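We did not get these values from a lab; they are worked out from the coordinates using the rules stated. Worth saying up front: this structure is predicted, and the values here are computed from it rather than measured. Cβ atoms are built from the backbone, for glycine too; each structure is taken alone.
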Structure I
Amino acid sequence: MHDRQTSPRLSAWLDRLTERRGNEIRLGLDRILDVAQFMAMPMQDNEVRLKGLVVTVGGTNGKGSTCAFLESIALQAGYRVSCYTSPHLFRFQERLRFNGEELDDQAWEAALDEVEAARHAAGDIDLSFFEVTTLAAIRIVQGLKPDLAIFEIGMGGRLDAVNCLASDAAVLTSIDLDHQAFLGSTRQKIAWEKGHIARRGCPFILADPSPPEGLLELLEQRQADVWWIGRDFGYEGDKIQWQWWGRSERRSGLGYPALRGINQLLNASAALAALSALRHQLAVHQGGVRQGLAQVSLAGRFQVLPGQPVVVLDVAHNPHAAGVLAANMDQMGFFPKTVAVVGMLADKDAEAIFARLGGRVDSWCLASLSSQQAGARARLASELRPFCERMIAGLSEMERPVEPVTIFEFDDPESALAHAASLVGPNDRIVVFGSFVTVAQAWPLAKTLGQAPHLS
């Protein structure tokens, strides 16, 4: 699927959108709602209303996994399902799936044409890349008429383009620091932004066990039906199986999901809570849950590639996600050496991310993500070196590594990964993390490093 060619016309469309607005983030719903009206989208209370059930999924981390669980379980239960997520890892078309498959390029082309015509008719309203593509996705989904439409919030919630939709349920996976320049510098401010995906009288699945002060009050003001983990739903398990419980039902004897990582039961539980809250409109049998958990897939989320050396791919790019990555690394067992390949955008809290990973890494291979990001790599190195020195200084003589931690710099993730491969033996581990771009650019080489000869 990753090698499928994009049509020349869609490629030209995406290039134009990138050139027009670049990667600039613009928050606010007025522009997108104005264009939606010129597209004659069905509106109710100044929101776009689709037929069928709509679930929006927000949060700092875990959104993509929760969407994947919702999609997989509903599909296995026999429903028609669309799923819109962002950003993409390999190809733009990954952002929208229907019944588990990407849409034809022609569907995107037609929808983008319609958005552009409406934008001009509305007075040449200036829309960002994400706003244009979100409107196009909504138009495509409107035509597909799925039983369940899943939409992942891009950033924040209150002013995110996806929040123009009227939803039947919302999920908030986690609340932590990221995109502070847009959402605020505290968990309280970020939670306030994210909490606005709640709708009056609709289920709101709160999967953060320790939400910031004030979020529950906001949800009460918005008159949402709050399902809070630990109070209204939860999970427990042993080494063999796990079970989920909700307000009025229990799912027992469940196999562990195909997505790896200690946080995936939390994400799966949030998805099951959303489906339970909607059970009168979208009944899901136990077989659908079991098969959905077994067949769910999502590239780049603590993805452990088979073979030797072990290669781990993870799009962790903020402190909270780095903490989860560190915990997952601890669960993998002993490796003589761990080499990290990392590339992050300049606005990320690199020092806090390094602190979450502690002393788990023996060598670091830092990568630039583009010519414009060369300074970001230098900044990573400038923050990483003193961090390593402080960390080692705080260890006892017995705890200190035999060899000093080494740091290397490269122009791109693939070059960084190639050098990482030269540093490890078959029993060692390489962890590639950071931006989606880091994982995507490292993927072609990563998938071959540990393969047996007959798989190459």
Structure II
Amino acid sequence: MCATAEAVEGSKIRLSVQVDESEIDDALEQTVRKLAREVRVPGFRPGKVPRRVLEARMGGAGSLRSEALREALPEFYARAVAETEVDPIAPPDIDITAGEESGAVEFDAVVQVRPTVAIPGYAGLEVTIPSWTVADEEVDAQVDRLRESDGELVEVKRKARDKDNVTINLHAKTVDGEEVVAADDFLYEVGSATVVPELDDQLRGASPGDVLAFNAAIPSRGEGVLGFSVLVKDVKEKRLPEPTDEWVAENSEFATLEELRADIEKRIKEIKLLQARLAWRELSIGALAELVDDEEVPDVLVDEELRERVHNLGHRLEEQGLGLEQFLEATGRDPEGLLAELRVDAMRAVKADLALRALADAENLQVDADEFEEQLAKSAERLQVTPKRLRDELDRSGRIGEVRSEQRKAKALTWLLDNVQLVDEEGNPTSRDELRVAETDDRGDEVEVSVNTQDHEAEAPAGASS
């Protein structure tokens, strides 16, 4: 079999395929064996029905050949896709041009492929990422949180203010005089807003012995407006221990305050670096994707991405024991609104995919044979199959071109992250040295590609995800 590819209008490719007569004969034999097992003919055991009998039952040799071509054409098409390394995005339109009745077979397959989109100005992209500098105030706040756990309440002879704890007798009655809230010696933090906002308003500036009266509603109880009366019994403030070396040694694994602060600063910086790395990647891809005109994005790609997202959402909800109706009710959405949101995300993902492919073309980023074989060997090792078996499956399913495309996208993403201009929130240029990491997972340079190797199904990393 041999195949050639040529571009036609509208981001389509015409594959012209020639299949030798010997391969057609093999396909006929496979069809005969299959039908002999399936067709029940009186006087013949399953699998022993002669070809001439099958031809007679199907209406002649021509009908049998048509059935064989119908069965074999998808495999011939997949092999042609693999041979030409075309990356289809939709089912093909196949037209048999020769050999429908006898001899070798020729057919054309017109298939839509991803368009090559324009990404004007990609070399000058700039993104703003959060700074990973840790301010003293951030460390102070963390130290104070630790001190809070060791704080003690001390009664004070002053008016209450936010963060104070007050002991109160709290009562509330309906308009009919029925008492629905009664809590004596209730310890309450001023400003916490855990009862009704009006309570905090009344307690600010209150002194021990004050009796407060006000009206407020508790919608969650369905009681309507309640009349509250509050007796303030005492006011306490939380006093924190001094942040000394002694306090640190008694309450942590560190010997000094300086060691504790250094550890806190390190942990905060690690979190900020992670956030900056994620922003670096996501904002860079997003900025590149924004260069793609919506009109250049094929609906078939957006529709497929949308179906995948809907499927994944349903799977996640199922794992949590939720139905779609429950999810919609809990999030205040309707089906149309949810689909609209998911479609926006799908469009963004497809634009990112097309933009990375266009960048690979613009910078002539290629995957040579050694790189492909190295990735194939790594994927085969993860799948616990031989590289040959994995390659054969990719060839059979026509996915070699897809895998190469994903590897080129990985290179494009690396190029993008290395060349985008980074600035902080104040517009100052930012060095990416601390952002660089050795692991490819942190750079986002790999993607999982599902590969079904007959009785073994697994995920084979093969490139960069959009």
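A few comments on the model shown:
- Each of structures I, II was scored by distance in nm of label points 7 Å out along Cα→Cβ at positions 51 and 187; the highest score is held by II.
- For volume of the Cα convex hull per residue in Å³, for residues 107-162 alone computed as 327, the structure of I, II it came from: II
- Source structure of the calculated read-out (Rg and Dmax of the Cα atoms in Å, 22.2, 71) within I, II: I.
- Here the criterion is distance in nm of label points 7 Å out along Cα→Cβ at positions 259 and 339, and among I, II the highest value is seen for II.
- Source structure (of I, II) for helix-only ellipticity at 222 nm (-39500 (n - 2.57) for each DSSP H run of 4 or more, over all residues; to 500), computed value -12000: I
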